[in-house]
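Peer 1: Each structure below is given as structure tokens.
Just so it is clear, none of the values below were taken in a lab; they were calculated from the coordinates. Only a predicted model underlies this, so the values are computations on that prediction, with no experimental measurement involved. Cβ atoms are built from the backbone, for glycine too; each structure is taken alone.
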Structure 1
Amino acid sequence: MFSVPVTFVPQFGGADERMRKFLLHEFADAGAKHLVLSSELIKAVMADHKFAPQLEKELAAEGLSFVDAHAPFGNILDMNCPDPDFRPQMLLRHQLALKIAASLGVKTITIHPGSSRFHPEIPLEKHWDLMRDGLDRLLPEAERCGLTICIENSMSRAAAPSVVVMLKKEYPTDTLGLCYDSGHAHQLTAGRDHPDAKIREYWRQAGSDEPEWDDHILEKMLPQTVSCHLHDNDGSDDTHSMPGDGTINWSEVIPALKKAPRLQVVQCEVKIIPRYSIRQVCGKFRELGEL
């Protein structure tokens, strides 16, 4: 079994209170102990100050808790946001996300460094400078909150595994770690077998004729991996499938992750609804823990 907590993305979306309580009960009944404070939940807390205590009460009723979080993400919400008018607001939102996560007992939060596919006109070096600026501004707040920020390997050139490893080396503080995303990493391995793989398109948008294929991503990220997003695919697209429904070799990935010296949490990032049952997914992660 895993020696660190296993967490599940709740996928509440726009669910009302009744449906939310039902889904919480389903997770608890399936044996889950921890959920992810997702980007959607963080946004909901930002929108309604009454929501956080209500959510805590609902989780406690089912014996559940938060351990990790995922900050709001996408386009101009990522750290490489190039819009000079919106960038200050983006940074304030992330600072607020850190405070919300800490108030709900979270210890690690994943933040997207950014994607070159949203802003392909910007040189890669500029993307990286914007990411550095984001870390410069967010790491002090994370340290005050007692949180570890985890930057995630992306499918795009701007935040490829080699980039997040590079950024981590520039920031030796323990307040920064890496989030190993198995699905993103696998596309830079198995995507070479698919002429129409989505990752090829993302890298072309960033001016690269061919993605940076790499069979040793986990090995390179492992020393600084604090969190991990586990899901499967066949290399052609980021399908967030159940482990075993793609071509990732889990008998290699899981034993390697168990040796990560900084690992604090294992997160299931399978898109459960509508493809799988909660019980199915929780059972599969118990199986993974035995590898």
Structure 2
Amino acid sequence: MTSKANTSVLVTGGSGQIGQSIQRFAKQYPDYQLSFPAREQLDLTNKQSVSDYFNKQQFDVIINCAAHTAVDRAESESELANQLNHLAVKQLAGIANKQQAKLIHISTDYVFSGENHKPYVEDDVVNPQGVYGLTKLKGEQAIQSIMPNDATIIRTSWVYSQYGNNFVKTMLKLGEQRDELNVIFDQIGTPTYAGDLAQAILQIIHSDSFKQPSFGSNLYHYSNEGVVSWYDFAKSIFELADIDCIVNPIETKDYPMPAKRPNYSVLNKAKIKQSYSLAIPYWKDGLQQCLKTLQENE
């Protein structure tokens, strides 16, 4: 990796929640040259577009935030999900290897079955229950087989932010429109504020251990701290946003959806905290930060 002053960083999926959050905090790292190409410049659904883009440019770090994240749509768009979550990732890993770039790839809790009763550690058995989880797992496996060195995979869960469509923004909208809502209470996990994850990623690429040549390839878990159900999460959103809306707890079976969700997807973050001395905010603090930013943007 070149000296810190000239480190060039590519962020794919720049218009997504994590991509936009990285862009927001990037100015805190003036020594990094960050590029956020639009789809017209770098189209991950098109193999030739990807080849052409990298033939013209070289990067020290590639942060892949691009993905097909519409979990239910993935069931009917399996080819597109596989292209974005697996084949494009495989191509990026090959390019990173060739350019001797370091790769950071964002993955998901959906690689697990959700049948655990204690927080998932990185080497727990994977068993995805739908197309989204399966294609994301194939992406992980492609990186691991192509890049024995210089790849970092970060699994995360329940991502939300002030950008794009997500659970928090949906709840705020529905809470203003309705007097009461039904929300699932038997799915347990941890929300992740994309702003917190973005800052963690920037902290990682800035760290001395990440800058070491050929540091091996690693798998990490990152979400905010704490444990919550979607029902509790919705209640907290309304309380903090001062919205008067009754939330009724319902079971998963009462709200059928095309893709099966993990019932339990709490991630153990000990490894990433230890490796990079990260202090991870509590989920409610992340939520407060997001709501504050949304308010300021209005």
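Peer 1: From which structure (1, 2) was mean projected area of the Cα convex hull in nm², for residues 68-227 alone calculated, if the value obtained is 10.7? Before the final figure, lay out each step's value.
Peer 2: Details: 1: 8.6; 2: 10.7.
Computing mean projected area of the Cα convex hull in nm², for residues 68-227 alone on every structure in 1, 2 gives 10.7 only for 2.
Peer 1: Still on this structure: Hey, log10 I(q)/I(0) by the Debye sum over Cα atoms at q = 0.15, 0.17 Å⁻¹, for residues 132-275 alone derived from one of 1, 2 reads -0.88, -1.05; which structure?
Peer 2: Numbers: 1: -0.76, -0.95; 2: -0.88, -1.05.
So the calculation was done on 2.
Peer 1: Could you tell me which structure in 1, 2 was used to calculate Kirkwood radius over Cα pairs in Å, for residues 36-99 alone as 12.8? If you can, show how the numbers build up before the last one.
Peer 2: Working: 1: 12.8; 2: 12.4.
The structure behind it is 1.
Peer 1: On FRET efficiency 1/(1 + (r/R0)^6) of positions 180 and 204 (r between Cβ atoms, R0 = 25 Å, to 0.05), which of the structures labelled 1, 2 is highest?
Peer 2: Values: 1: 0.50; 2: 0.05.
When FRET efficiency 1/(1 + (r/R0)^6) of positions 180 and 204 (r between Cβ atoms, R0 = 25 Å, to 0.05) is calculated for 1, 2, structure 1 comes out on top.
Peer 1: Can you say which of 1, 2 returns 2.7 when distance in nm of label points 7 Å out along Cα→Cβ at positions 28 and 140 is computed?
Peer 2: Computed on structure 2.
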